[in-house]
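Please treat every number below as a calculation from the coordinates, not as lab data. The structure presented is a predicted model; accordingly, all values stated were derived computationally and were not measured. Cβ atoms are built from the backbone, for glycine too; each structure is taken alone.
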Structure I
Amino acid sequence: MSAHSSIESADRTLAIRDLYRTRPRSRLVRASVVLFAFFALYAFLSPDVAWSDLFSARRRSNLSRFVDHDLIPYPLRDSGFSWSALTEWAGNLMRSHGLEAMAATFWISVLAIVIAGLASLLFAPLGAHTLANREPYGSSAKRSGHDAWRALVGTTRVAAVLLRAIPEYVWAFLLLAMLGPTAWPVIIALAIHNTGILTRLGSETIENLEVAPLESLAAVGASRRQLATLVALPLALPRFLLYFFYRFETCIREATVLGMLGVVSLGYWIADARGRQNYDEMVFLVALGAVLILLTDLVSYTVRRWIR
C-alpha cells in the first residue's frame, strides 16, 4: 500500500471517529432503553415467574404425554402410522365441520376488513395534516394553521385511537349482548378495531408522501378532492395495501379466537375439541387456521407485486 493510500485511510478513520463523537444523542432514547432493560430483567427474575415449575418432572411428563399420545390422530394410536387411516380421519373432520369452519372464518374476515378498508379510505385523508388544512399542499404559511382544520385532524386521530384502544374481544362481547350469537358481532367488532388502525396508518402514509408532485398540482389549481382521490390515494395505495393485507391476516387470527364466544368459526370447534380433550382434532383445526393465513399471504404478495 502506498504512503498516499495510507494517509487517505487514516484520514477516513479519523473522520468516521469524529462523526461518531459528534453524532446526535437523545437522553430520552437512552433512558427508555435502560428502563426497558430494567423491567425486562425484573420480569425474568420476578418471584411470580416460577422457572423451576416450568421444567419440573410433572411438566416434562405432561409434555411427553401430549407429544407421544394426545397429538397423534386417534386412529393411529394403536395401529401405527397409515396414510389411508390418516386421510380418512382428516377427511371426516373436514366434512363434519372443518370446511364449514374455514369458510365461516374466511368470510367473517373478508367482510370485516372490507368494511374497515372502505371506512379508513374515507377517514384517513381527514387525519392527514397535509390534506386537512385550509390550503392543502399550498405555502407553508397558509398551511400553518386554522383552528377548524386542526380540530378536524385531532378529532379524527383521537377517534382512531379510541376505536383501536378497545380489543376486538371486548367489542364482540358487548355486541353479542345486543345482536345475539350470530356472525355480525364478530364482523362489526373486527371492523371497528381495524378501522382505527388503518385510519391512523393511512393518515401517516398520506403525510409521508413526496410533496413535490402534489404541490405542483395544487399550484395549478387542483382542488382538495382532486388531490386526495386522483393523486394522494393512488400514490399511497401500495403502502396501504401492505397494511390492508396484514390486518386481513390479523382478522383471520382474531376471527378464529372470537369463535370461542360461540360464533361457529374455527375457534368454536377448537374450543369444542379442547373441551372434549380431543387434542389431535384441536391441533388439526389450528393447522387449518394456519393454512388460511398462508393463502392470505400468497394473495397479498401477488396483488402487491401486480400493483407495483
Structure II
Amino acid sequence: MKIGFLFPGQGAQAVGMGQDIYEEYKVARTVYDRVQELTGIDVKKISFEGPEEILNETKYTQIAILTMSLAILAVLKENNIKAEISAGLSLGEYSALIYSNVLSFDEGVKLVKKRGEYMQNFLPEGDYQMAAVMGMSDEDVEEICKKVKSGFVVPANYNAPGQVVISGERDAVLEAEKIAKEAGAKKVRILKTSGPFHTERLIESSNRLKEELEKVKINSFNSKVIKNLDGMEYTDSDDVKDILAKHIINPVRFSKSLENMIKEGVDTFIEVGPGKTLSGFVKRINTDKEINILNINNVENLKDTINFIKKEGNEI
C-alpha cells in the first residue's frame, strides 16, 4: 500500500467542521490552541460556531481549513499513519508543505494567516466571479474563454477530467457560461467566491506574499509533495518561495497532480480536512489500477480510516 494525502482548499469549509475531532483527541486540541496562540484568531469559535458569513471570509476560511487538516494529521501521526507523497488544492498545498516539514508548523500557520489576509484585502476593484464548467475537455474550456468578448475570464482550476473552474469578471464569466452550455457543457455552477483567484488580477496579493515568504525558512523535504503550479513533484532545486508567490496568480493543475500521484504508485488516497470534493476528483481519473479512496472530515471516518489502514497490515 502506498498512501497519498490530499488536502482541501477554500470552498470546503462548513460551520461545525472539526468540532468532534477537537473534542475527541487531545492532540487535535493542542493544534487548535497553538494556532490561536500564533495568529490571535479564535479558530475554534469561527470553525465550530460560525456564523457562516464570518467563516466564509477568506482571512478566516484559510486558517480554519488549515487548522482542521493539521489537527487530523496529528491524530494520524499518533497512530503511525504516514504518506509518502501528498498534494493540496490551492490553499491545501500549504498543509502538504507543513506535513513534509518544508515549512515549519509555526511559520506555515503564520504564512497562511498572511495569505488569507492579502487575498481578501488586496482584491482588484471590480465585480468578479468563478464558475465550474462540467463535462468539457480542458482544451474546450480554454477555447471558450478566448471567445468571450465582454471582459476578462480564464481557466483557474483544472480539477479533474471534465471539470475546469473559470475565473474573471462577472459579465465575462456569465458569457462563458452561456457559450459553454451552447457548446454542450453538462453543467456550469457559479461558485461562492469573492475574487478572481488564480489569475493575474491578484498580482498585488502575490507581490505582498512574496515579501512575507522572504522571511520564512525553507527546510528539506521529509516526503514528496506535488505542486499546483505544474502538477509535478517539487525538487530540491525548486525555488519554493517563488512558486508559492506565483501560486496565487496561476491556474491549479490538480488533475495532473492526481495523475502523477497514481504514476508514482499511490493506491490509497486519504483526503484530510473538511468536505470530500477531492475524493470525487480522484474517482474521475482514468486508471486501470485499483484505488482506495478515503476521506477524513469527522471522528467516525477518522476512526474508520485508521482501522482500514491497520487492518490492511500497513501500519508504518
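Couple of notes before you dig in:
- If you line up I, II by Rg/Rh (Cα atoms, Kirkwood Rh), for residues 243-282 alone, the top spot, with the largest value, goes to I.
- Structures I, II were shown, and relative contact order in percent (Cα under 8 Å, 6 or more apart) at 20 was computed from I.
- Looking across I, II, the calculation of P(r) over Cα pairs in 20 Å bins from 0, in percent that yields 34, 59, 7 traces back to II.
- With distance in nm of label points 7 Å out along Cα→Cβ at positions 131 and 187 computed over the structures I, II, the top value is the one for I, the highest of the group.
- Highest-scoring label, criterion being FRET efficiency 1/(1 + (r/R0)^6) of positions 235 and 275 (r between Cβ atoms, R0 = 30 Å, to 0.05), among I, II: II
- Among candidates I, II, the computation of helix-only ellipticity at 222 nm (-39500 (n - 2.57) for each DSSP H run of 4 or more, over all residues; to 500) that gave -14000 used structure II.
- In terms of FRET efficiency 1/(1 + (r/R0)^6) of positions 147 and 211 (r between Cβ atoms, R0 = 35 Å, to 0.05), the structure with the greatest value among I, II is I.
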